[in-house]
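What follows is a group of structures, each given as structure tokens.
Nothing in this text is a laboratory measurement; each read-out follows from the coordinates by a stated rule. In this text the structure is predicted, and so the values were computed from the model without any measurement.
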Structure 1
Amino acid sequence: MIAHIARKERMEMWRDGRFRVAAVALLLLLAVALLTGLTTSRGTARDHEAAQEAMRGFWVNQGAKNPHSAAHYGLWVFKPSLPLSFVDHGVDAYTGVTTWLEAHKQNEFTRRPAMDRPNVARFGEWTAAAVLQLLVPLLIVMLAFPAFAGERETGTLRQLAAIGVPMRTLMLGKAAGIASALAVVLVPATLLGVATLWLGAGGGRGADDLVRFALLMLTYLAYF
């Protein structure tokens, strides 16, 4: 019975034009967010590498001197860009990405991008994580809300109860139908994320990063 209820729920959702429009719009927004995040992440990584190489050259070519004096001279070091930063930038904008490394003193990270942004930027950035954390749950609410409310408004919920359909069975069937409809969005979104991760590494991304990406997707699926 659960399978029949799920199939009926899935067919009703697919016939609803709002679901198709929302699914296509969500996939397009996620694709734009992933590509934008990939471009930003690769640009940041190039900037950090160039700055790190310049500082390394400055350190090596500073001339002969006492090692203790050289340690006090110090140099700038930069936090590396993580492989999955194209999905979520994390807190780098608020904690900083560079620090002055010197002897006998531990300096805080500086150059926080959030300091140069208006307060409204604290509401979030346009990233793939924002799409997954905000827009997908809204789509789920939009799809799941009429599952029981619609049956109650049309009077069919009381009829189902009268013919002996357990509410638990009805709930599980509707949940399965909604989940299968969401798979139309989430499965392509996952494949798109894997392709973006592979593209960002030039085809050379190791299995370790793919495992992290899989764990990230499983966490989002549990959240959904």
Structure 2
Amino acid sequence: GIFALVLGGIYLGLYNPTPGAAVGVALVWAYGTLRGRLGLGALRASVLETAATSGMIYLILLGAELMKIFMSRAGLPQAGAEWIAGAGLAPLAVMVLLLAALIVLGCLMDSLSMILLVIPFFWPVLVEVNGGLYQMAEGSGFGMGTKELKIWFGILALIVVELGLITPPVGMNVFVISSLARDVPMAETFRGVLPFFLAELFRVGLLLAFPALVLWLPRVLGG
């Protein structure tokens, strides 16, 4: 019931995911209190564990922010984007290279830092490879106009950004999981996420090979 109320409220537009999490916590707290399973001691332990986990995550984010500033001042994203644009590669090869770079960066940075830092440099490269900002589908590098390219790349970028967070050897989310399960070795945690990593790579391959999987719904709604 709690699961249905949280997700149902999100899908009905009553609240977005962040307040939805608060609703879920409140409902679980009420349920545990009414059933006598969540006393003051358990509540205090839950709050302390949440504070410790949140502090650990924010320290990781702080490190990622410092890395983002360093990379930006060093000019690495700009140099990479210029090199790709001038390499004369096929459009699909450029897309694969950019997505691979996002996966690698996901090992070192959080998703928000990656999007804010890298996407402004990658997107102009894709626009140029596609034929320009006002390019229509006919005669374009990717076989689609700029608006559809924006949707396709946006979906792919979001998937691979999150994929990078579980990529060995330094996927940030794996370190978060490992800190919560202290009795489980880090190597075992990485082995546990490997099937999900491979499944996500397969999904990215499908979306690269068949852009219509991403674009058919926007085309139906826009048509």
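The table below gives the values:
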read-out: Test item: helix-only ellipticity at 222 nm (-39500 (n - 2.57) for each DSSP H run of 4 or more, over all residues; to 500) calculated as -21500, pick one of 1, 2; value: 1
read-out: Entry that produces 91, 37, 27 once Cα extents along the principal axes in Å is calculated, selected from 1, 2; value: 1
read-out: Value 16, calculated as relative contact order in percent (Cα under 8 Å, 6 or more apart), assigned to which of 1, 2; value: 2
